[in-house]
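In structure tokens below, several structures.
Quick note: the coordinates plus some simple rules give every number you see, no bench work behind them. This is a predicted model, so every value here is computed, not measured. Cβ atoms are built from the backbone, for glycine too; each structure is taken alone.
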Structure 1
């Protein structure tokens, strides 16, 4: 997928583009794929910005961290990340059940 994306970017040379993927995209394959993506875009002359954003802060009704790579051609101004619209706390759910009790679930 990444190579196809890069080939489209190289062929069409859009002024702006945005890649969104799972958060672990950054660390997959010890970060080699991520570094390949960034170095390829920079070699094509794009300005690049990357980050991990919490989707809930932008109106999605769930906790979902996503990796973003935002790029702009050299003659364009690379936009800043949008300001979060919501405070989205992600509390961890921690439940401890006694071991000596049997539980029945309706499914």
Structure 2
């Protein structure tokens, strides 16, 4: 997806549609976003584009958060973080015992 936008009289080109990166072929979210943007293109309706004021070359069409995806990512982070933290604690305890034991 490519689009044009104007900031302070200067035209720019963007291509990022969403905050979320990845394959969205099977996602209802990407399907609905695509349909909305195609309808706007057919009718010539302007679409708001969010632009980084400090770097106008950085832009995005839809900055909404997807709660389901965020929950999945949080769950995975907590699960892997918990396993990793558990391993670190066990390794630390083992090292502590070995260092404290006369050898």
Structure 3
């Protein structure tokens, strides 16, 4: 059965299943990350927020308790999924680095 996931107001940029398949994480150019129950298509909790630009990457930890995200706002965040809070300091990319092709 196909279940549409509605909630993002912008394009979805990344998708990842938790290791046990019980959760789906999506990242969007609406500056949010959302968690879903893939069996029902319903959102799990409120969106993860705090970004100032598109979120492009989501990845679960091997045990499924944490989620790593990366955004065009040059930040990487690690989330504790039990508390839905950012863990540790937000990692910020240097702006003086030259990107080579």
Have a look at 1, 2, 3 and say which one yields 17.8 for mean count of other Cβ atoms within 10 Å over residues 53-60, as calculated.
3
Quick one: distance in nm of label points 7 Å out along Cα→Cβ at positions 13 and 45 came out at 2.1 when computed from one of 1, 2, 3, so which one is it?
3
Can you spot which of 1, 2, 3 the value 1.51 was calculated from, given it is Cα Rg over 2.2 N^0.38 Å?
1
Just checking, which of 1, 2, 3 has the largest value of relative contact order in percent (Cα under 8 Å, 6 or more apart)?
1
Out of 1, 2, 3, which one gives 2.7 for distance in nm of label points 7 Å out along Cα→Cβ at positions 61 and 77 as computed from the coordinates?
2
Matching -6500 (helix-only ellipticity at 222 nm (-39500 (n - 2.57) for each DSSP H run of 4 or more, over all residues; to 500), computed) against labels 1, 2, 3 points to structure 1
